[in-house]
Structure P
Amino acid sequence: MPIDIVLDAMGSDKAPDPEIRGAVLAARTLDVRVHLVGPEEILRPKLRAALKAYGGKTRLPVFIVQASEWISMDDKAALAVRSKRDSSMRVGLKMVREGRAAGFVTAGNTGAAMATAKMVLGSLAGIDRPALATSLPTVTGHPCVLLDCGANVDSDPENLRQFAIMGHVYAKNVLRAASPRVGLLSIGEEDGKGNSLTRDTLPLLRDLPINFIGNVEGRDLFNGRCDVAVCDGFVGNVALKTCEGTAKLLSVSLKESLKATVTSQVGALLSRTAFMAFKKRLDYSEYGGAQLLGVRGPVIVGHGSSNERAVMNCIRVAADFAAAEVSSGIEAMLTKP
């Protein structure tokens, strides 16, 4: 049966165009029904045009759900969540809470998405703070889950213990890692390395019934040493933004080098094929946004500059998340006596 996914159509920097095209792309390629949430008078003509552009199929399972308001990137999250009671985020998350959809996707204001999700869906039993988790590419081809990557700037050891459990369940149930290797992101592998937060967290993670491998370093995010890297949101967000910048630098530098050195037509074709494969491997749009772990339902937060392919992959991840029953697995581990 197709999985129903709600998409905040008014979230991204260029909304609603990437959301509408991404929804149509997802409906054409995935076993999903997509519910676009936003003002119908804005969405209806754009959806009609997008359906015509993608082969003229007007019977794809893409639907519009009315919401008269939306939260912009410039809105202050706490104020917008309280004042905009008919926002596309709130209406969409209510559909998940009421069982009318299995998951929610937005490329909008991250702070507002987290606050609205906590208010509408509620936190899982045993979770003090939800965490944002994102998948990073590695040399082995198997992604590494980094969490928290921005939801909590200040965390304590108990928060990190909960993040480790959530990352373990996500990697096992969604990424199909049989026994996920969980590491604590620090500045050295030795137990004594790091700050007071990492040193105090280490014994808590060793007591968990997971495959904890100790401290890991920044390079281990990409070399395949761990499947899950746990940190506070300040460190995680700096690491994530550094990764994005490095990926951009590598892509631009490689493209310039290929242009300067390849002269033959055949060589240019082969180089272009290799470059596109390389670029795809590093492209954030292929990884489907960050997962908000710790709330009662799948919530995916995409990049504000998401294009239609990034939106489509966010929908894919939301559907995988829902099918894997991650939330129930997290609660089972946290409430185990």
Structure Q
Amino acid sequence: MKIGLVGFPESGKSTVFGALTGLAVETGYAAGRDKVNVGVVKVPDPRVDALAELYKPKKTTYAEVAFTDLGGAGGKGLDRKTLNAMREVDALCQVVRAFPDAAGEPPQPLREISDLETETILADLELVERRVERLAKDRSNPRELELLQRIQAHLEDERPLRSFELSEEESKMIAGYALLTQKPLMLVINVDEGSIGSEVDPEIAASARDRGLGVVVLSAQVEMDIASMPEEDQIEFATSLGLDEPARNRFIRAAYELIDLVSMLTSGPDECRAWPVARGSRAVRAAGKIHSDIERGFIRAEVINWKDLIEHGSEAKCREAGLARVEGKDYIMQDGDVVHFRFNV
């Protein structure tokens, strides 16, 4: 999963990147204008830990999230280079300033949220208009043209595509365009140290809810300090500040919920591993996450709930207790399923 961080000048975007990844990066308005910082974070998962304790595997592999600190922008807007980079990630995270700036100017979080929405709508509209014009001339794909004309009207009405209903077939038809307002969007409300642990401002919460956005509140500078500590010290220090856990864990959990991911698990003496898949994925499609050969040659999925496996101590005992199931290709994978796929080579 690739998440791109974006924000207007002085939002604290690069500081948030450091808080989420634990990487030391240059911050400030000019720091990120000509480069992109990338950091990969392992997703904490106690289920993987429990399976590893049971199997003592040669390798333990957690799911990963790649954070990209997208380049800054000139003035108060996002330049074309940044907008294009935003198309290359799976989800977006807008860092919103909720503290006075260096000159003492009060924050305008609702305006920042609205401004980004407007800019991404205009960027999508420009792309769609060009494609509609091309298709109207050559008449090569009337179904795509009709769909894009409906999308164009929706965007012209100043509405993001998160509120535009698409069938599975239509989603595939426009997937290659990587439209910005179709991507899941998380808001990080960056507060000052004195507001650590505060709830989301009601107006911001209402705005996010109306737009279908996720929200996390954090103090980026404090969280970056936490992220730079040894892992064994992070929880203790976060607790001393009234936080249940570091921002990274809260953010990843919220991102999984927003993007609607669940984790299937594989286990054995060679490896215990978490595999993020879209909620509602059929077994045959989930098998393809491991390898395309498994999807093509799918025979069945042998499934045990991770809690049952830990409680009974082995797959054999789960089978004896009637807790192991054999499922076909249309089975909907559930969060925490431990699965073995059987397939023809």
Structure R
Amino acid sequence: MTRTSKRSRRRAEPEWVGFSDEQLLDLRFCDLGVKIEGTPLADRIATLYDELAHRGLRFRPHCWLSEEWFSPDGVPGIAIPFYLAHPRLARLERRQMLEVEGGTEEQCMRILRHEAGHAIDTAYRLHRRPSWRKTFGKYSEPYPDTYRPRPYSRSYVLHLDMWYAQSHPAEDFAETFAVWLRPRSRWRSQYQGWPALRKIEYVDRLIREVADRPAVVRTRRHVEPLRTNRRTLREHYEDKRERYGLDYPEFYDRDLRRLFSDDPKHARRESAAAFLRRHRTELRRAVAYWTGQYQYTIDQVLGEMIQRCRQLQLRLDRPERHARRDAMLMLAVQTMNYLHGGHHRVAL
């Protein structure tokens, strides 16, 4: 018998499972009635606890449902997004944002380990130590809205996408902790010769020091819990799409004309706008895989490309497989331009 079948119990489905997306979006969070207990999410939290126990840690972060992933300042726990508590909510998330952050077991465990790093930092007030500040920087440094990563830097570990360790000293610690915690992690060989190895070795010493001690901060408070949230899902997604949309998209007519053609001799060929729409999902997923950017952000780039192609009345002028390859390259370049312009969002 699997762990899921042991720990999960069947329960009656809520009425909103049969709602349309439009009906579901008008529900308030507090009316969803979802819980962690009895779901695969409960098993993933249990797996996290097993990993902490395996490392000799007595600390266990408490978890609750909220709008997004986060670990609050002063509270050694983990808020988990509501959509992971029910498949119907996960489907809505995918349709609204084109992906489900933490939707697979592997992705969920990666994020849980990261957030556990924040929680253990809070529980033992590790960032107050001079050695912590010397290793990672000032915890009190203001969180930026966006950051400009250095993809080739070896001073940071690689765990979550988008070189997230580079966004803030607190994230650097959490990412380093996650790499250290992951079962069968070969961090000593993987990061051999990297300055980041010194950070993992520091975390290894630090956690061993506090592992069998009781936490200093023991509050079990839930911050922004779902059960008291009176916002509607529609309000949530309107805010979320605005947050992950493009602030200042830059597109170049010259590059679009290289990719497609406005020559009248190609007037009978498929329009560039129709071509990009037809391959939109494929292009978006491929570029997201290679750049680590949110699919929603990349889709905004694609949307702007489609609109500009329509305005310029561009059409295909080469074999489709070549056009698809070149469109993917151009989309990746535009996405990386956006990335290096300092637009990586910091998820607080």
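Every read-out reported here was derived from the displayed coordinates using simple, explicitly stated rules and does not represent laboratory data. Note that the structure is a prediction, hence the values are computed from the model and not measured. Cβ atoms are built from the backbone, for glycine too; each structure is taken alone.
Observations on the structure shown:
- Test item: P(r) over Cα pairs in 10 Å bins from 0, in percent, for residues 209-304 alone calculated as 13, 31, 26, 22, 9, 0, pick one of P, Q, R: Q
- Structure (P, Q, R) behind the derived value 3.1 of distance in nm of label points 7 Å out along Cα→Cβ at positions 97 and 233: Q
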